[in-house]
1. Work out the source of 16.9 here, i.e. which of P, Q gives that when mean count of other Cβ atoms within 10 Å over residues 23-30 is computed.
2. Could you tell me which structure in P, Q was used to calculate mean count of other Cβ atoms within 10 Å over residues 343-350 as 20.4?
3. Here distance in nm of label points 7 Å out along Cα→Cβ at positions 159 and 391 has been calculated and equals 4.1, so which of P, Q was it run on?
4. Supply the structure label, taken from P, Q, corresponding to P(r) over Cα pairs in 10 Å bins from 0, in percent with the calculated value 3, 15, 24, 24, 17, 10, 5, 1, 0, 0.
5. Using distance in nm of label points 7 Å out along Cα→Cβ at positions 79 and 567 for the comparison, can you identify which of P, Q gives the largest number?
6. One of P, Q was used to compute helix-only ellipticity at 222 nm (-39500 (n - 2.57) for each DSSP H run of 4 or more, over all residues; to 500), and the result was -8000. Which label is that?
Structure P
Amino acid sequence: MYSLDSFRLDLRRSVAPDNHVWIGSGFGTVAPLPGTVCGARGFFSPPFAAPDTSLAFTFTADGHPAPDNGSRGKEDVGLLFSGAEWRPDRIARRGTYHWRVNGRLISFGVESDLAAFASRHGFAVRIRATNRSAAPLELRLDATLEPGRPRRVPLGPAWNFSPPAAGADTPKPLGGGVWTLHDGQRLALLGDGGTVRTLPPGGTAEWCVGVVFEEEAGTRDDSPAALLDETRAAWERRVAAASASIPELRTDIPGLEPYWRRSIASGLVCLWENPEFVVSPFPATSGLDGGSICCYPWDAAGYAARFLAALLGPRIRDLLRALLKCGVERHICMSISGEGEGECSYSYSLWSLLHLYVAMSAELGIDETLFDDVLRVFLADERRLPDVGELKDYGNQRNLLEMRTSGYEHVVPSPNAERAWGFDRMADIAERLGRPDAAAWRAKAARIREAIRRDLWDADAGWFRCRNPDHDELVYSIQMFDAMRFGACTPDMADAICTHIRDGAFLGHYGASSVSAEDAVHYELNDPDWSGSGAYSGEGPQLAETLWRAGRPELAWDVLSRHFWMGEMLPYVPQEHACDRPATPAHKRANIIAGAAGYEAILHGMAGVEPRLDGSLRIAPNPPPGGFVELRGIRHCGRGTDLRFDAAGMRVAIDDKTIYEGPVREIVL
């Protein structure tokens, strides 16, 4: 159902900052040199970090130089950049040279494909030139590799949030396009640089130039063109796997299908397939720009758990086991080597772990061997956190949202509401396994929800308070809507907090804000992530899904549809984005696995598709205004389900046989 073409984007339409445009292979990632047709700058492939390595090109046409340097000057400045297209397997660029030289018009076009290798630490550029002149053209291509200060960075904490910096030493040239790093490993330039092709009028020629980092003492003579073909094949396999496990969406509603596909692409580009990593595929939080090639539970297991459970199938168990082993309850993230990193009991990690286990169980069946391990970690966190009645004190900002103001700290509605959800889900599974304690856990969940309503609700403000040690504080954070998502709100409370989901408060023209613009104490413009003017990229779609599940489809659609610009203007979803203009902060990560939350909001919220622990599949669509939605290939329990719905009705088919057609309603398969 999907192909590489399904996820391509014309970068002329992109609003991504230049430093956010990268191409990954699942083994390495490389960036185009801005403004050039063929150049590259920056490369990461653990354990190699080469942030300032660059590859540049010069064409010489009948003895006349035409450098590809991105010059913006007038006159004869060389090859001119004409456009680019992002695809999962490569960035395709094009350029033109058309200039009269010594009374003769020299005209040729250039196309290039840039990609990282799928099984080697390196990258390559495939270049094609077409002679548009009236006479034969002798064209020479020269490649210049500036090695910068690459270094070998062991798999572990150095790959966590920020990309590893350049090293202290410049490689030593050995001649013949080979450099040696300070630890004896090598950097080599491979391929067709320095070669001449003679093109007849209308004729074409091709070159391929690669850069490879070698763990061994010597370099190998692999063809960079063959390695690029391997990258394409690896991406074709990933897309085929997505076709076999993720439904295809068709619609006549503008913007919905591109956004759906961009959400899927955002998940796919986060999967790393390196056998040296603790699990493979490894779902990185980010990674395309070299930063956050690690797994933060709140990202992969929170915002993208159901996406990963469907996509990875039984391999999702490897991720859960690795998170348990790394000590997710004590660390903020898991490194690619499997170590827990960051001495911080992050407040949302435990809910994320449970969410992953529940999503896995609903997709694959309950894995009883993992139940006790998950339960042990969950109950240990219950014992660790200080009690405030039935609620827990989660400490300061370091353990919560990392806002740039105080207030959302200590006793807060979320993640206390997630605790209640956790007790209910553990009770669901315990009942199916014939385990004791289910009734006690359900009673505990009910008491937590009642305490949130009694101790934190401010009826005059129509909002929840946060209880700090010396005062209570109203913080208009998007996290408050999780209290509704996890059942802590009465209908009147839900009505009250939903009045804040409007323009000028939690909504901007291009999405949701993490803090309401009406909150003069906590709202600010420099950190959309959790402090306002935009949001962490999983939050808007998650709010929309919350609203669909709460029976507020019009408001849910209003929230989600404000994000559709991302499907048309970004190659993948970034870490965070603005909500008042179509923009993303250049100093934050270029991509995020939480971008798959858009897919989850559409499938599980709007379409109401819910795999259940008993093996059933609940379907309860919420038709959007003004068109139809069709989802083909919803995989569950080895069968394929197709769903089509609009305001007039719905149709459900299993393995191409219609089993229901009629008014929109809930059905359980």
Structure Q
Amino acid sequence: MKNRFAILLTLLLSATCTQLAAEVSAQRIIQADKEPHNWLAPGRGYAEQRYSPLDDISSVTVKNLGLAWFSETGSERGLEATPLVIDGVMYLTLSWSILLALNAETGTELWRYDPKVDKAHGYYACCDVVNRGAAAWGDNIYFGTIDGRLVAVNASSGELVWETQTTDLNQPYTITGAPRVVKGKVVIGNGGADFGVRGYVSAYDAQTGAMVWRFHTVPGDPALGFENETMAMAAKSWSGQWWKLGGGGTVWDSMAYDPDLNLLYIGTGNGSPWNAELRSPGGGDNLFLASIIALNPDDGSYVWHYQTTPAEQWDYTATQHMVLADIDIDSVPRKVLMQAPKNGFFYVLDRENGQLISAEPYARVNWASHIDPETGRPVRTEKADYLQSPQYILPSQVGAHNWHPMSFEPRLSLVFIPVIEQGYRFKSDEQFIPSRSLNTGLDLVQESPAPDILRASLRAMHHGSLVAWDPLLQKARWRVDLQKSWIGGTLATAGNLVFMGHAEGYLSAYRSDIGEEVWRGATQVGVMAAPISYSVNGEQYIAVAAGWGGSPGQYSGPERSMQAQSNGRVLAFRLGANLELPPMQPVPPVPSVEAPDADSVTLEMGDRLYAMHCGRCHGFGAQSHGSIPDLRYLSSEKHQHFEAIVRGGLYADKGMVAFNDLLSSVETEAIRQYILSRAHADSRLQEQAPWWRRLKNWFWDLIMPIMV
């Protein structure tokens, strides 16, 4: 009897603690610094600074940091979520929109909720079936799904409370971003601008799931009437029949909230299509593309906006992470909003009215010379216009900074930015026809006839850096150059440390003041997500979700050789811990296959069709990073059933949709022959002497910058 009572008491206490872990309110999030042991919201607080006041792990003690626990998630796709930690319980989202709860001290799985998304809808996820996290309010955890649902789950039990469809399932909308909860309303946007949708952001009652308001980010068909005066005003900056192509401007990631000003800030995405001449042939700024917009969270009404890239046509979204801070500028206290969007300029805005304070380039930029301080508009260079002739433009469509969160260290007044140094040869698509493939209006397959050259150019010219940016002086305080361009988000802590993960499979700690790397811990799989810090029973932890994927993670072939471990995991580190990860398995060589039985015309057709329809998932040049099947490794059985898979949808339940409306049997066979040609060429390359491979790589690394 005594044992039964003890077990019952333990269960009750556990349930009570878990329930308390979800009782999150506005006051708790606003006063997040009073709970440094928790991570209550995606950015820790409403200001999205991603700064932890914990300092037991410091630049002095970090040498003693070791792995405390790791939890295998079972996910083989990209992991991008920032976990929440609420009173000892960790909540995070996985690929395919699965929600997971872990014991934050041990990593033990408490429960998981699978919304069972239609995996065929994953085709419309431009950049992998990822999810960037959840939000907490009251007793519930909220998250979005790849097929456009907003879901509320009880934090104690993992049981469904409610769900609502936020998008039209007949259109290619997706949700990959984390929601935010403001004044009892769950705010969520969506993605899909690359496929031809109209952007909007919506707010739902946290208790019932009923929609409270919706704000569209671009105007719709004037003949149907505008939703409000704001849309009528925005329509004056468009021309032609943009609504037939969607318009774009999706709110697919970052948001922030100022409770004192009662302003909700959202960032908007690219145009649909990217090519502005197709989208709005008569010109115009195309509001509210690539903009930061302040809304009244009570009713979703417009307050002010700042457009970072008028007439956007390079996929230069402004959905990147926003940070709110109070800093002195010219000895005057200012309430600022800071953002490093894709276009390469770091913006400091007055968040009360949207006034530009300053904007300077934080990466290599050649599409604009500067931002005019009077008008706030970029001054374009000749390089910006690719409509008449192809142009090599910096930054690329990936941006100088993508979704990977930056962080702010208030004591040093530094912003830590994961920067991408990468260009792209933009070229207008002269044969553009809207379809359910990418509706960019660009010739995306221009370099596909030379996959070896493409891979060499990536090695030669693309890299990343961790930049400590001074928003007052608008210049880098320090910079750490990195080999790979696709790197993780950042975390700043009071221990004079900034943490960031790497594509090569490790997590690093740098001194915040000087940028010196002072610690490195293995993850064995590439890291994209931002780390967090929390404490349980007085012990500080650094935790991160590691799982390679995302957009370059899918299509960037050169990364595959590093990704022997493809399964995603969550790892937590603390002082004095020394747990070791299991040994990694080597990447198997490309199987030896016979040369394809096809002529050059067929192979060229297969090359172009592969790049158009397959490359963004399975890797350009038929070389994947591993989480999505590398088609060079296809078995003979799958080659036999290739048409049934590609055109018949044999693997639709795994996310491989049918392409029968886009590809004929002849075209499908051409793609198969091209894949065989790549497998044959790469298997032969592996058989070559190491010195020959080194000579070949050296040659391309030398010549590609000159050729471009």
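1. Numbers: P: 26.6; Q: 16.9.
Working through the options, I get structure Q.
2. Values: P: 20.4; Q: 24.2.
Here the read-out was taken from P.
3. Working: P: 4.1; Q: 5.9.
That value comes from structure P.
4. Values: P: 3, 15, 24, 24, 17, 10, 5, 1, 0, 0; Q: 3, 15, 26, 28, 18, 7, 2, 0, 0.
The value was obtained from structure P.
5. Numbers: P: 3.5; Q: 1.1.
With respect to distance in nm of label points 7 Å out along Cα→Cβ at positions 79 and 567, the highest-scoring structure among P, Q is P.
6. Details: P: -8000; Q: -5000.
Derived from the structure labelled P.
Values in this text are rule-based calculations from the coordinates and carry no lab data. Please read all numbers here as calculations on a predicted model, not as lab measurements. Cβ atoms are built from the backbone, for glycine too; each structure is taken alone.
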